[in-house]
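Asker: Listed after this line are the structures, all set down as structure tokens.
No lab work stands behind these numbers, since they all come straight from the coordinates. Because the structure is a prediction, the values reported are computed rather than measured. Cβ atoms are built from the backbone, for glycine too; each structure is taken alone.
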Structure 1
Amino acid sequence: MRSLDTNVLVRLLAADDRRQLAAVERLVDQSERQGETLFLCIPVLCELVWVLTRSYEQNRAQVVSVLEQLLEMGSLRIEQRDLVERALAAYRSGKGNFPDYLIGELSRHAGCRDTVTFDKALRGAPGFTILE
């Protein structure tokens, strides 16, 4: 198994640098031919969302679509996949950011009764308490 950094994943998704895209496509093809899984860790997913929204100005629906595509790729192993899926479901319909929902899911998984935040966008979101 090999792990992908955010910049490699962005090149694959954005396809905005021909040379780097070709290198990533070779890596993906080689991994598929050899039956080797590519790993995406949680920080990479959070960075990806940040890059897509800030640098590529993608909206929530576009980011959701990208994350759904990644979850559907059989050649990828996503860290804490079930928590990522739950965070994505909350992000899809909520007002908070994807990393915030993922933090909430990770915290709940760790046995926390809630995640305390100042982020008012999470008001009413299950598992979050707004500190005022």
Structure 2
Amino acid sequence: MIVFADTSALFALLVRDDLMHLRAKENFAYFARHGVQLVTSSFVLVETVALLQRRMGLAPVHDFNAKILPLLEVVWIDAEWHGRAMPRLLAQDSRGLSLVDCVSFEIMEAREIKEAFTFDRHFEENGFKIAAFHDLKQG
């Protein structure tokens, strides 16, 4: 199984006082035990590192780089991906939706990835399922 990893879940995984930390940790452990491949984008990496650095300092950035990044398959964003995501962003006309989200959706559609490791409701609003270990155990 392949699941797309989003900033909200990666951040929660590394920040112990994040409200979603326990759920992120449980999901991540489940994915590891069951051979779930996590895919993300270089945009998500930039967003995650920036958030960690700004809110928590460099220690969690070191942890992310050393412990989490090696476990992720990264889709590196180029002009083609950017060109696919920007029209989607503009068409949705929503201040809450980001270019990073739209790139994620484009990758998920292109790779036929149905589920995301995220706590961001925009994924569900765009037709994707939010992966949770208790749901995955059933199907």
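Asker: For relative contact order in percent (Cα under 8 Å, 6 or more apart), find whichever of 1, 2 sits highest and give me its label.
Answerer: Result for relative contact order in percent (Cα under 8 Å, 6 or more apart) over 1, 2: largest is 2.
Asker: Can I ask one more? Comparing distance in nm of label points 7 Å out along Cα→Cβ at positions 54 and 70 across 1, 2, which is largest?
Answerer: If we compare distance in nm of label points 7 Å out along Cα→Cβ at positions 54 and 70 over 1, 2, the biggest value is for 2.
Asker: Another question, if that's okay. Identify the structure, out of 1, 2, from whose coordinates distance in nm of label points 7 Å out along Cα→Cβ at positions 30 and 102 was calculated to give 2.6.
Answerer: 1
Asker: Also: Once Rg/Rh (Cα atoms, Kirkwood Rh) is calculated for all of 1, 2, which comes out largest?
Answerer: On the way: 1: 1.02; 2: 0.95.
That would be structure 1.
Asker: In addition: For helix-only ellipticity at 222 nm (-39500 (n - 2.57) for each DSSP H run of 4 or more, over all residues; to 500), the calculated result is -16000, so let me know which of 1, 2 that is.
Answerer: Source structure: 2.
Asker: Let me ask you something else. Using Kirkwood radius over Cα pairs in Å, for residues 14-77 alone, single out the structure from 1, 2 with the greatest value.
Answerer: 1
Asker: Looking just at FRET efficiency 1/(1 + (r/R0)^6) of positions 22 and 110 (r between Cβ atoms, R0 = 41 Å, to 0.05), which of the labels 1, 2 belongs to the structure with the highest value?
Answerer: Result for FRET efficiency 1/(1 + (r/R0)^6) of positions 22 and 110 (r between Cβ atoms, R0 = 41 Å, to 0.05) over 1, 2: largest is 2.
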